[in-house]
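Right after this note come the structures.
Bear in mind that the values in this text are calculations on the coordinates, not laboratory data. All of these numbers come straight from a predicted model, not from anything done at the bench. Cβ atoms are built from the backbone, for glycine too; each structure is taken alone.
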Structure 1
């Protein structure tokens, strides 16, 4: 199971690196280039969905059990000190963001995506570091 978690982490890190490369030009291109918009939204979805999958795999790997929701999966990581509790509480909002990307994509605001979402990529990187550190234990 550990190698599956590490493989998923590697893919999420790749998606984050792609998204980081889009940050500089995001606002202009997002409005004018539908292929760019699609790529940004797709990689944001894959990154957020991957973070949730990692949480679910970690719960199974640590024999904690399944969660009832995506939000709960990440929050539970904090309850069991796999990631810091306050970080888990804040980061669990990525589950709502993932659902928004999956179901409400017609309501996308370029400013929210380019200014807010892409600025939170550091949180995903921190999450991956916390998971990596826990896997070493």
Structure 2
């Protein structure tokens, strides 16, 4: 193992190896980000996506830099829009799960029935039927 032989692998070579390794990791991560952005875009067609892909594969570092220079600001705008859309979807789902979404709960149905009863729009028997329905009871369980 080379690292075990202290005088054949100097400290500066170790730092250089680490710098090159981490630079490669960062560049590889950048390729994932760029390809993800290219293939999620809706404003360019298949030929545009193929062109960017070929440029980045044939000239990896130069192609990546060209894409970042040409599309860097738009990349951040698209990412911000994706995050905002994901947050809106999440908040909508939470509201639906919490019960503030489409259907009213039993308490809301009974309160609306009570309001109608107080206004005289329904009879007490209709209110009792509405209350049983809201609570999930059947007419067989109703008191005579």
Structure 3
């Protein structure tokens, strides 16, 4: 039936051990070294990403501070421009008021002068009106 051949068993054992030695040197050691190198690369990349995160956070904080400063400067500039515009408008308004006051004074003077002239003219024509009135009254 089944016979165990010690020579064949020894030859199979030698072939198996040599196969393991060859596979270990040609396949497993390069595979393990590749896997170890890959793990080291991943750790190094993760460390770089961690340092990049801190750099990104620093840059983001700087950008936010720059934006905040720019907004403050813009608000201050806007307030200054508004104040200057109000001052300019107020100056123009005062100049126009002064001009209108002068024109009003001149108008009042010319009106008073015209009134005096009309009064004088009417007073000069009062005797004519009296005569015309007396003539009308006599006709009635």
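One of 1, 2, 3 was used to calculate distance in nm of label points 7 Å out along Cα→Cβ at positions 84 and 116, giving 4.1; which? Mind showing how you got there, number by number?
On the way: 1: 2.3; 2: 4.1; 3: 5.0.
The value was obtained from structure 2.
Comparing mean count of other Cβ atoms within 10 Å over residues 68-75 across 1, 2, 3, which structure shows the greatest value?
Values: 1: 18.8; 2: 12.9; 3: 10.0.
Going through 1, 2, 3 one by one, mean count of other Cβ atoms within 10 Å over residues 68-75 is largest in 1.
Please state which of the structures 1, 2, 3 yields -35000 when helix-only ellipticity at 222 nm (-39500 (n - 2.57) for each DSSP H run of 4 or more, over all residues; to 500) is computed from it.
Among 1, 2, 3, the structure yielding -35000 for helix-only ellipticity at 222 nm (-39500 (n - 2.57) for each DSSP H run of 4 or more, over all residues; to 500) is 3.
The value 0.99 for Rg/Rh (Cα atoms, Kirkwood Rh) was derived from one model only; which of 1, 2, 3 is it? Please report the intermediate quantities before stating the final value.
Numbers: 1: 0.99; 2: 1.45; 3: 2.01.
That value comes from structure 1.
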